[in-house]
Structure I
Amino acid sequence: MAAPAMTGQEQWRSRTGFILATVGSAVGIGNIWRFAYVAGENGGGVFLVVYLLFVVLIGLPLVIAELSLGRRAQGDAVSAFTLSDPAVPGSWPVAGWIAVAGAVIILSYYAVIAGWALGYAAGAVTGELWTVAAAGYGGYFREFIAGPVWPVLCQATMLAVTTAVVVGGVQGGIERLNRWLMPALAAIVLGLALHAVTLPGAEAGVRFLLAPDWQALGRPEVYAAALGQAFFSIGVGCAVFATYGSYLPRSVALPASATAIVLGDTLFAVLAGLAIFPAVFAFGLDPRAGPELAFITLPQIFLAMPGGRIVGTLFFLLLAAAALTSMISLLEVPVAVAMRRLRLRRRTAALAVGALVFTLGLPSALSFGWLAEVRIGRHGILDAIDAFASTLLLPLGGLAIALFVGWRIEKGLALREADLAQTRTGTLWVWLLRLPVPLAIAAILIRSAAG
């Protein structure tokens, strides 16, 4: 009853390579930059507890479901939502197209933020970043993102590297890069965390992240923020797992692989928090600095701490490299569709989609300079596109996965495709997809509409 396999479909060389690549797709700016400031704005430790709860109850079931759809189809994001019975036309493939659109839109502005990280990393390596302390990092950051040249150049550079890796294919490009890059990133973030917790006064930062203030559980915004961060960080809903899952052989057990992926992503976020908050508290700064935390607050800390220039350089290299692994997975989604639907060669598809994404991202790159006066509702261009993708497209994609696997596919087939047949875990998994997961996603959508 499985969907027909794509002729000549690529496959991962090994389960380890698949897990590293998929963890790389989840680990990105969301784990470092976004996790830190969202946790800071929502109480630290209590946010972490709620976040972990949502990761287990919502994120993990959706990852298993999306991987099973991809492996079942052995195709692209659209074929993942194709019913096996051709006599039942249905409209579910539309969900696949929405997910592909989400990947393209997210990548268009994600590349801009990744370019900021690359620009800061370059400035840290050359020493330019450390010579602007007198002028202030707030002014430096605003001048950097407002300039018409550097944001676009850095965006283009990140997309060029991303495209080059995707041109190399599943084994020769994506898997090969993640095999050495992900262990390197893990070593850097672990080293940064160990350094941060040894700073004088760092204990307050550790308590802030790991010792919950249970009274904050009465704040509804904590739950909304934790649920949104779990969605954004893991990356369900934009067909990355469906696409990567399509390259999996049936011999790979999905539940164990999905658990390893979610665990790796979560550990990375927690370690990033331990690398940031102890340093923030050690130097008496505000953990609720918001999105400016990485680009304005942290450079001040790095400049003041012993060995801070080395630490800061490693941090921004980490930020740029983590963004790269996520960008690769996002680009692979539409490239796989273009290869299958338009019958393009991988190189042609990657170059064409990369050029399209670059063009779509130009308004975001210029949204703090030439296009700063352009407003979409209350937001500038980049912020408006981010809000649209993260609060609408991603939740809709996750909702489609939950409903399709939980209700549309026959239960026995869904359990077999997920390697959960005849298990109590499988029964719980289907129940979560049918009720709690859709209700939680609906809560995100309702809150977004109300906000």
Structure II
Amino acid sequence: MKPRTKAQIEIFNLSKLVLDVADKIKNWAYKECNEHIGLATTKNFWCIDCGNEHSLSLVKNNKVTCPSCKSKLTIEKSLKRKCHQNYNVAFAEVLGDYQVIRIFEINSYHRKHEKPTVYVRENIMQFIPSDHRKVQYVARSASMGSYEPRYGDLEIRKPHAWKERLYNPLPYMFHPWSSFKDEYSKLGVNHNLQGLTLLTLIDNLNYSQAETLLKAKQFSLLNYFGTDNRSKVINHWPSIKIAIRNNYFPNDASMWLDYLDLLDHFGKDIRSPKYLFPKDLNKTHDKLVEKRRLIQKKLELEKRKRELEYDEKIYAKKIQNFLGMEFSKGELKIKILESVKEFIEEGDTHKHCVFTNKYYNKEDSLLFSATYKGMRIETVEISISNLEILQSRGFQNKASKFNKHILNLVNENMFQIEERLYKFQETA
């Protein structure tokens, strides 16, 4: 949109005075932000930085220095002959009373046996006034479904509240030549700002914890604090202060705070450096997760055992007049399932849901196990009210090669079920 107000005209004129840093951004981003990888087949790999192909014998521990361009590569197995990288980077500068944050989009295209092409385009300028009240944007427009403004020319934009986040994307890195106003520099803001945009950081600086984390350069925790997890950070603030005093910087704040939750759950001292700073956070965290999982599994098994004991009594009462029922013809035998334990064995053998879906609790069903030469081959469900076969399923709910024989044998002996059923009704 065209600038109309006095403030918009000022901002638009200032946007013409920003530093020309596109080439510097391009060279720096390609060197420091791009992934440097080699894509390998069974014999060779090709370097995405220069496109040349080399023997896989040069690779050690999935690392290699490209003989052609001297790039240090990480090797990945892939049959790709081309790849594309896309991300945002930022550059900060000061213009008049405004802190300006500029967002550049980087696109690099790589193809085997060809040199890569890199494109840089400036998409957003955020003009942040001293009072932080009204941020002005000079940017390319963003459609409703887009995550990054990237269409049209750099013009004054006035995004709605629901669309404002599209004009505040998280950059991968800030350029080292970025400069910040003294009010931010005094708080510790510099080009190493990670995990938060400056606008998001400003919103969080109303909390003393965020300011402390920024000054201590605890960017991982600061990022976690700024993603609507303030309560968890505040709850563990005493432990975090100990970490700051001991210069402990968790790379993954989410995992470390989860680890503190686990320590607290097991009654450990979460203010003791002995527990707070594990040498291998991933390994220690996973060990406690597994310990808690085993305890939960044990409790669940005990609960399940009590439930099964109750289910056994109910099921025994249900089939009391059908106990011992069995039909046979040669090596083929069909026998009623007499306990919940047998439902477990049947379900485990055939990998179906006769136990997990609690077929033993179905009031109108009788369940039989069909075996051939002593081996389970199918589970048969019969309707008590209609005296008909509802289903007969074997491994993974499929019919076995004995299915027709099983159905015939059950139908031939359906009268036995009917006799016992009437006997049960008469004695009831």
Structure III
Amino acid sequence: MSKLDFIGIGIGPFNLGLAALSEGSGLTSMFFDQKNGFTWHEGMLLEGTTLQVPFLADLVTMADASSPFSFLRYLQEQGRLYQFYFLESFHIPRKEYSLYCRWAAEKLPQCRFGTKVENVRHIDGAYEVWVKDLNTGESSVYTARHLVVGIGTKPAVPKAFRENEGGTVFHTSDYLKERTGASSADTVTVLGSGQSAAEVFYDLLKNRRPGTKLRWLTRSKGFFPMEYSKLGLEYFSPDYIDFFYQLPGDQKGRLLEKQDLLYKGISAETISDIYGAIYEETIGGKDPLLSLHAMQELFSMEGAGGNWRLRCRHTVTGEESELESEYVIFGTGYKPAPPAFLKGIDELIDRDHLGQLKISRDYCLQTSETGRNEIFIQNGEIHTHGVGAPDLGLGAYRNAVIINKIAGKEIYPLQERNVFQSFSPQI
């Protein structure tokens, strides 16, 4: 096979969007993913849950509203365009977003599922990518001028409790698989204060068997809503990326620590649903057999006769408490998944004083080969580009930047001003 313009490693929404936007660009590419088909947060496709961004944050629309891979084109092909019109909702069901992505993936022959990238080497002005077909066991080598790494994140269970995972202890990413057992347990404890923890708590609240005791704990100061005001949403824009990127590294870190509620809180609608359900259960003085506890940090857990003994510490007073629970569900978010295959070119990669990847404004991993053979990073640049890195609404923009860079010309025009407010220190 001749040298490709680029190879995408991992096929989540961001690299899938790149594959869709690169159609018709004249660029040659291949994308590899070890899953047998497109999947997206399978364990959290709960009934009634929606994306937390408008449907315009699909794979392509924010870069190319005329693309044949838009969500509206998907609805048209499915014969659901009028139903969606009458729904009058910007936020689409999570299940339907997953099906939409699968529809797009099946239309893109350069997306190869069931293939695992085992090694990457830089040689003769290109990258060699060693790929194993997991169905046949055969290995192949592909060459490309550039790479785009979009392998996403992995569930993050605190290190101290990873040895307890399995059976009745699991991350929210596995919730649907374990839902039947959890909903019929005697006691269930959910940990975390983000959207996933809230959705799992609400689902259990509605579907647990009578008599199940349900607890929700978080070390955060409360169960707070995600910032979703119109001006707050402007932080998820190319304009804010421009501001954030030019800050010194230490300032970036301090700023990110203060912006949790821009991307880690709970939707106001979910909070309202939970409160309404609890209110309904307590009518007439009924004991709902549930409790919510803020400012409680889990510091120890051990088996206790078929249950788990959890020890917690109040983050303000320092007082310690102990409880037992049959099931423990960690809604503790996700973390970057450093790809093992990059070890073959590790000596080329530049890192900062904290060991973090150095990434340019146009999403290129800084290496000793920068400028000739780029490695682009998808959703691994929050420390350099700010809170919008994992946001679906910026995926098409980032892919437009990447495509323009690879092509060496403007295939997708990029607007200079996208928001009403200014983030500049100058007035």
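If you rank structures I, II, III by mean projected area of the Cα convex hull in nm², which sits at the top with the largest value?
II
Taking relative contact order in percent (Cα under 8 Å, 6 or more apart) from the coordinates of each of I, II, III, which one would give 33?
I
Looking at structures I, II, III, which one was Cα Rg over 2.2 N^0.38 Å, for residues 253-356 alone calculated from, given that it came out as 1.60?
Values: I: 1.49; II: 1.82; III: 1.60.
Clearly, the read-out refers to III.
Can you spot which of I, II, III the value -7500 was calculated from, given it is helix-only ellipticity at 222 nm (-39500 (n - 2.57) for each DSSP H run of 4 or more, over all residues; to 500)?
Details: I: -21500; II: -10500; III: -7500.
For helix-only ellipticity at 222 nm (-39500 (n - 2.57) for each DSSP H run of 4 or more, over all residues; to 500), the value -7500 is produced by structure III.
Rule-based calculations on the coordinates, nothing more; no lab input. Worth saying up front: this structure is predicted, and the values here are computed from it rather than measured.
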